[in-house]
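Once you scroll down, you'll see the structures, which are given as structure tokens.
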Structure 1
Amino acid sequence: MSFNEKVKSFGMTNMLIETDLDNIEKRFDIRLREDNISSSDSKDIEETYFPQFEAELRKEAAYMSRNYELFYCLEKTIRNQISELLKDTNGENWWNDTVVPQHIVGEVKKRIQRERESGITPRSLEPLDYTNFGELGEIIKTNWNIFASVFNNMKAVEKVMFNLNTLRNPIAHCSMLAEDENLRLELSLRDWFRLGE
């Protein structure tokens, strides 16, 4: 085989491997290659604009990205747990002021309306996604007769939710978490999952 044929063969093999990797990533919903994470538009943004930020700021962002990812997963998990349990108990249309405190239902209606009036894409079709962390804790407390089957102690749930809400603010508002607060986040995460033991 000539050198040119070897190069062509190498290129074709590489393309076949990339196609196989793409299929595996889609099938198992995983990322195997860094270059598959973002679109060409976001690559352009990263190459054009990202380097213009100070190196220290980029370093902070990378450091905080793990905390954001962790909190995002935890908050979505908590919302899903609440929603599923209330749906199982009260049916598909569980969101009403007999299950959710009336003032929370009212606040959520206002938030949804404000979002509609702003002209941005709605964040969700689910009213629960418009609640803040403190309100999630209130919903659990109000429906403790249901949540007692999942969590072992109401005071412990209140404490963990309070800690998580406190930690959520710097993460959501682009502030650095001190090393102690990182540890507190990890402990609060463990505490949350321990509530069901």
Structure 2
Amino acid sequence: MLIDRTVPSLLEAFSSADPTPGGGSAAALVGATGCALLAMVAGMPKSRTNAIAEREALDHAHTELMKVRDTLMELIDRDASAYDLVIAAFRKPKATDEEKTERKAAIQDATRVATEIPLETIRVCVAGMREGRAAHTHGNPSAASDVKVGFRLLVAAALSAKDNVEINLGGLTDVTLQASLREESGRLATEAETLHGEVVG
């Protein structure tokens, strides 16, 4: 699994000429890093004013941010696996009409999965940014730059995952599904940018 590799080994995998891991996995990795930073700030013993309500808000955010981080870690491998499905589908035999029909269906199924995985990455990044607002509002002021970096990484991850959604949408023949996925990815990307603007400016 990609997530079990050392940092140099993972970067080597991204640097190789192989199509996976690619941009979708990289987006998930960046998002996980952003969430990890926000979780760090939320978990610090000192909050902005050390009020009990702040501590409770930060503890809740920390729990949720760790869940989001772990999901994004899983998406690093899930995105690579999804694209491997697309490659395998295109390699299916097409000598007979039956094989052509089966190949076409397999390509559509694989493309749908390869589109839905980066869409999930966007969803999860936005969830991380929503929870991360507590770190911005109540977190230790000395870690303000860490919060900003966390939000910058999450918005970059969300917008990068949206690029992957967009490029895969072109391979779908179901126009209703295509429109639905495009609408959701656009709406979530807009929310990510708004949340980023609230914290970073």
Distance in nm of label points 7 Å out along Cα→Cβ at positions 32 and 56 derived as 3.3 - corresponding label from 1, 2: 2
Which structure, out of 1, 2, was P(r) over Cα pairs in 5 Å bins from 0, in percent, for residues 80-119 alone derived from, given a value of 5, 23, 21, 21, 17, 10, 3, 0? 1
Say we calculate relative contact order in percent (Cα under 8 Å, 6 or more apart) for every structure; which of 1, 2 gives the highest result? 2
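Which one of 1, 2 has helix-only ellipticity at 222 nm (-39500 (n - 2.57) for each DSSP H run of 4 or more, over all residues; to 500), as calculated from the coordinates, equal to -23500? The partial results should precede the final answer.
Details: 1: -23500; 2: -29000.
Answer for the origin of the read-out: 1.
Where does the value 11.9 come from, among 1, 2, when mean count of other Cβ atoms within 10 Å over residues 48-55 is the thing being computed?
The read-out was computed on structure 2.
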Taking P(r) over Cα pairs in 5 Å bins from 0, in percent from the coordinates of each of 1, 2, which one would give 1, 9, 15, 16, 16, 13, 11, 7, 5, 3, 2, 1, 0, 0, 0? 2
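Every read-out reported here was derived from the displayed coordinates using simple, explicitly stated rules and does not represent laboratory data. Quick caveat, the model's predicted, so the values are computed rather than measured. Cβ atoms are built from the backbone, for glycine too; each structure is taken alone.
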